[in-house]
Structure P
Amino acid sequence: MNSSKIKYPLILIAVLSLLAAMWGGLIRAGWVWNPLQTEFIVRHGALMVSGFLGTVIGVERAVALNRGWTYFAPALAALGGLAMLAGLPAWIAALLLTLAGVGLVAVFVLIVRIETAGYTVTMAIGAAMWLVGNALVLAGLPVSSAVGWWIGFLLLTVAGERLELGRVLRHGKRVISLFFGATGIFTAGLIIGMFNAGVGARIAGAGMVLLALWLSKFDVARYTVRKTGLTKFIAVCLLAGYFWLVVGGMLWAIYGAVVAGLIYDAVLHAFFIGFIISMIFGHAPIILPAVMGKAIAFTPRFYSHLGLLHLSLALRVAGDLLVLPGWRKWGAILNAIAILLFFANTVIAAQQSATPPKSPSAVH
């Protein structure tokens with residue numbers, strides 16, 4: 001399997017899944033457009049989490065490891081995304097994505113064998129959570145039963161990466177124990193939620209808040225935000241994301257296992273837009289060059305998509321909490337515009353850059 005060739009169509013499919021997920025999200029928020037209305041409303045979350053993020057994360061790991069078989073996980077995730085885009089029966093996409101989860105877990109078994117450390121184990125547990133969430137959907141359970149596990153997949157992936165990069169700060173045992181305590185509470189909440197959804201959601205929400213507070217206090221971004229240029233931009237993205245992680249966790253802890261309505265919208269988008277998309281904005285100038293082989297020169301224009309993302313999310317969440325559907329509706333479309341602006345700014349920056357990127361490490 002030629003990794004230098006397969007990664008490009010996989011990334012293309014991932015982007016198509018993201019665009020379709022955005023389309024479905026806008027329809028859910030009240031922007032009614034035909035055709036494609038029903039399909040992308042139902043598959044909005046799975047397209048975002050698995051078709052887009054599952055594929056991208058899998059490609060990043062495969063490129064870093066440079067072993068052909070590791071591309072099976074992102075390839076299966078991309079095929080799952082295509083199955084959803086094509087409107088195939090739901091079980092086909094669910095099966096492909098469950099197999100993709102198995103593949104990603106296998107990748108992390110290899111990574112943990114290469115370097116057994118707290119951060120690699122944390123990310124491996126996150127991969128297992130993706131597998132669990134996809135398997136629940138394959139078993140015929142509602143998507144809402146998988147959402148917490150999907151959140152765990154992304155949360156522990158990011159948290160593990162930040163723990164790895166925080167080694168430069170030489171955290172003591174107490175600080176590291178606090179990290180694993182927070183992740184343990186979050187994980188316990190997901191497990192308890194399988195038997196008592198309300199109690200489990202509140203525990204998981206509390207764990208999310210604790211982990212957000214840990215990241216806000218102990219992540220290296222707290223210091224690098226004082227720098228300039230790209231280093232400062234990344235730190236601003238991270239710290240803004242940690243704020244929304246607190247918001248999402250608090251709402252989850254207060255309201256429990258909501259599965260529909262305005263509070264559900266606020267909880268999910270505080271996490272997926274405020275936290276995850278902010279992480280993508282911050283890491284893209286580093287990850288994309290390593291994966292795609294094209295350097296991206298930092299420009300202050302990057303603050304335009306970051307600022308629009310967070311201002312529009314504040315509008316959306318305020319609309320949810322104050323029961324103002326118009327605010328939610330306009331916040332949602334401005335969220336989408338911020339993501340499209342990110343793509344535009346990134347492409348322009350890549351075209352303006354001539355510096356070759358450095359190769360990534362195997363366990364970035």
Structure Q
Amino acid sequence: MRGFQTNALDVFAPPETVASGQTETPPLKWGFLDLRPHVFYRFNSADGLPVAGSNHVAAVIQEFSPGLLFNLGRHWALDYTPTWRLYSNKAFRDTLDHHVTLTGGTTYHAWILGLSQSYLSTSTPLVETGTQTDQETWLTALTANYRFNSKMTLDLALNQNIVDAQDFTSYREWSTLDWLNYEFWPRLSAGAGVGVGYVNVVAGADMVYEQFQGRIGWRATDKVSFQIHGGLEDRQFHGGAGGDLLNPVIGGLIQYQPFEFTKLTVTANRAVTASYFQSQVTENTEVLGGLNQRLLGKLYLDLGGGFHNVKYVADNASAAGRTDDYFTFNARLSCPFLKRGTVAVFYQYSDNSSTAPGFTFSSTQLGFEVGYRF
């Protein structure tokens with residue numbers, strides 16, 4: 001959906017068009033190389049955190065993230081951010097996470113080409129596993145956009161997702177989803193997409209899937225826009241005992257900006273993904289809502305919430321015996337300072353009801369955070 005959005009369809013101004021300190025001279029510069037340090041600290045008091053099985057505990061979590069952004073000329077950017085995470089409760093291990101992101105792009109005649117590569121190493125507690133989970137993720141995306149004329153465009157994408165999860169199922173996934181788009185009017189566009197994917201599972205049945213989708217984007221007024229996509233996925237398990245798994249694939253986004261500093265969003269998605277558990281996939285359905293409101297000229301209030309339904313399906317296309325209903329609500333009040341800094345207080349409530357023993361929990365988190373970008 002992100003690749004399909006254009007200025008004509010998007011009610012909210014893209015982040016890159018908002019004035020910020022990024023347009024000022026960077027603190028460190030050598031030729032075409034710009035260096036922009038950034039630092040972030042979060043204090044989080046939480047209860048109901050999953051540790052193992054039905055064991056849920058309280059803890060104070062402190063996170064410290066000093067990072068460095070490299071702007072390599074006008075077309076490439078590299079960011080590295082380590083995160084030290086300290087837990088007051090000895091049921092958790094203190095961890096050091098790593099996050100590296102490389103993004104870039106160029107043009108060639110009527111083509112717009114893009115590359116994104118990221119690496120994430122983390123050991124956070126997960127709802128799916130119910131415990132602190134060591135995992136490494138490599139994400140690679142190659143994109144290409146071609147404009148035939150003023151009405152018709154082609155979007156191509158090739159993705160690689162490698163997940164290495166300690167003590168759980170690891171997998172490697174390669175996929176493509178390609179779209180042919182047509183603009184009926186400046187504020188109304190539609191497209192048809194075809195995709196295929198292959199999932200190589202370390203322990204369990206490999207998977208092959210095909211997707212057939214359509215999408216439409218309509219900016220009804222200057223304040224409201226609608227974007228929706230949907231279709232069908234056919235997933236086959238190689239080495240499993242069952243047949244194909246047919247699933248609807250649905251997604252939608254509504255943007256509404258009734259006033260200059262009031263933004264409302266509603267999103268809905270349904271998709272099938274590989275699971276951390278052997279010989280299983282997850283059918284994920286979610287509905288999310290968000291409100292962004294500026295207060296008193298300096299304060300920004302963000303409210304968000306949603307419902308997630310996760311059904312675990314075995315590779316024989318039968319129920320794996322677990323379904324989760326996950327509710328979330330979060331509130332964040334932030335204030336900028338010194339042009340490039342932000343200080344905020346936040347509250348988050350999470351509730352997971354599971355049909356499998358040991359995965360039901362309720363958690364409340366409260367804290368503050370401070371960030372600054374040079």
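Readers should treat all values here as calculations from the given coordinates under stated rules, not as data from a laboratory. Note that this is a predicted model, so its numbers are computed, not measured. Cβ atoms are built from the backbone, for glycine too; each structure is taken alone.
Can you rank P, Q by Rg/Rh (Cα atoms, Kirkwood Rh), for residues 179-274 alone and just name the one with the largest value? Please report the intermediate quantities before stating the final value.
Working: P: 1.06; Q: 1.14.
The structure with the largest value is Q.
Tell me which of P, Q gives -25500 when you compute helix-only ellipticity at 222 nm (-39500 (n - 2.57) for each DSSP H run of 4 or more, over all residues; to 500). Can you show the working numbers first?
Working: P: -25500; Q: 0.
The correct label is P.
So volume of the Cα convex hull per residue in Å³, computed for just one structure, reads 146; which one of P, Q is that?
Checking each candidate, the match is Q.
One of P, Q was used to compute distance in nm of label points 7 Å out along Cα→Cβ at positions 99 and 299, and the answer was 4.2. Which one was it?
Of the structures listed, the value fits P.
With FRET efficiency 1/(1 + (r/R0)^6) of positions 219 and 235 (r between Cβ atoms, R0 = 35 Å, to 0.05) computed per structure, which member of P, Q shows the largest figure? Show your work: numbers first, answer last.
Numbers: P: 1.00; Q: 0.55.
Largest calculated value belongs to P.
Among the shown structures P, Q, from which was the value 0.95 of FRET efficiency 1/(1 + (r/R0)^6) of positions 27 and 115 (r between Cβ atoms, R0 = 41 Å, to 0.05) calculated?
The value was obtained from structure Q.
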